[in-house]
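Some structures are shown below for you to check.
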Structure I
Amino acid sequence: MRVFISVDMEGVCGVVHWNQTQHGKEDYERMRRLMTEEVNAAVEGAFAAGAKEIVVNDSHNAMRNVVIEDLHPDVRLITGSTKPMSMMEGLTGDFDAVFLVGYHSRASSTGVLNHTYTGRVAHYWVNGKVMGETGMNALIAGYHRVPVVLVTGDSVVTKEAQELLGDVVTQ
């Protein structure tokens, strides 16, 4: 089984302020470590469920946040920008599952640090549905016929994921 993990920072447990997500600002280094720990927890779960290969895409901001030295040694990391498929760079149809880790709710929602890609977007609409990064990235996964099976973040993004994706594990 091959698992693709896209990891963002605003939905990581403990992140509650924009400064915590920006290089050079207070608590950023601590949040990078927490982000890496959440990725490692997802990786351990994937391996325990039978994964043989895991690819992690650092998907936050400049995409250089995961602490490489602390990352599980048996994964492949996609880091840095610019990535043509951004948060989903590296996903192909031969993966078996997608995890969206540390995600946040869409712009204009009530979730912690809600936004959609940038603070200048109020709404993305696709086929009459408001979408955030969870929905947009799930569409990319769907294009490749790879199911999103896990979404982690605050209670607002997990509700958003369940409404869009149905039977998905949320934490």
Structure II
Amino acid sequence: MSINNTTYTYNEIVNKVAPKKFKELLQSPTYLVSHFGVKFKGVASIIKQLKLPFESDFKGLYVFYENDKAIYVGISKNVLKRLRQHVKCEKQSESSFAYLLTLEHAKQNNITIPVGTREERMNSKEFYELFNSTVRARLLDMKVKFIEINCDVSLYLSEVYFAMELNTDKFNSFETH
């Protein structure tokens, strides 16, 4: 049975494709997240500035690193745009990672977290200011690696594989909502 027209079997993905992509990620260049947070700089400018081997944005997987330790694995059909969204965080739906970092910071520093849903919290002035004043700077100090993965099924399974291999369970969760 083929899902999304994949040419791989489940076993091929978990035993060959994901491990190969994992090795590719480990050998890929590391970039400062701050490159993705520059105002008025779009994807084309980022590609040119960083001399990326892509002509345009791409589907794939990315990993945030803090102090050389992987802390978050994400996927997107537009990786470079997604990285910009994480840093800009203009809408609550644009960065679950920034939201989790803000929650963590608030708990560690005994800062009262507004009551409500994720959307209500992210839309609250206090929570957004906490993100803007502290968490954004933390994000900008991080590094990121990314790779292209075009097959949707491989991409989803690779996200879980990479998160488990890199022990990013603090910020990666695969619970259903």
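Just so you know, all these numbers are worked out from the coordinates, no wet-lab data involved. What you see is a predicted model, and the numbers here were worked out from it, not measured in a lab. Cβ atoms are built from the backbone, for glycine too; each structure is taken alone.
I have -11500 for helix-only ellipticity at 222 nm (-39500 (n - 2.57) for each DSSP H run of 4 or more, over all residues; to 500), calculated from one of the structures I, II. Which structure is it?
The value was obtained from structure II.
Between I, II, which one scores greatest on distance in nm of label points 7 Å out along Cα→Cβ at positions 28 and 148?
That would be structure I.
Match the computed value 108 of volume of the Cα convex hull per residue in Å³ to one of the structures I, II, and report its label.
Details: I: 108; II: 128.
Answer for the origin of the read-out: I.
From which structure (I, II) was mean count of other Cβ atoms within 10 Å over residues 76-83 calculated, if the value obtained is 19.5? It would help to have the intermediate numbers written out before the result.
Values: I: 14.0; II: 19.5.
So the calculation was done on II.
Starting from the value 25: which structure in I, II was relative contact order in percent (Cα under 8 Å, 6 or more apart) calculated from?
Values: I: 25; II: 34.
The read-out comes from structure I.
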Comparing I, II on distance in nm of label points 7 Å out along Cα→Cβ at positions 4 and 140, the highest sits with II
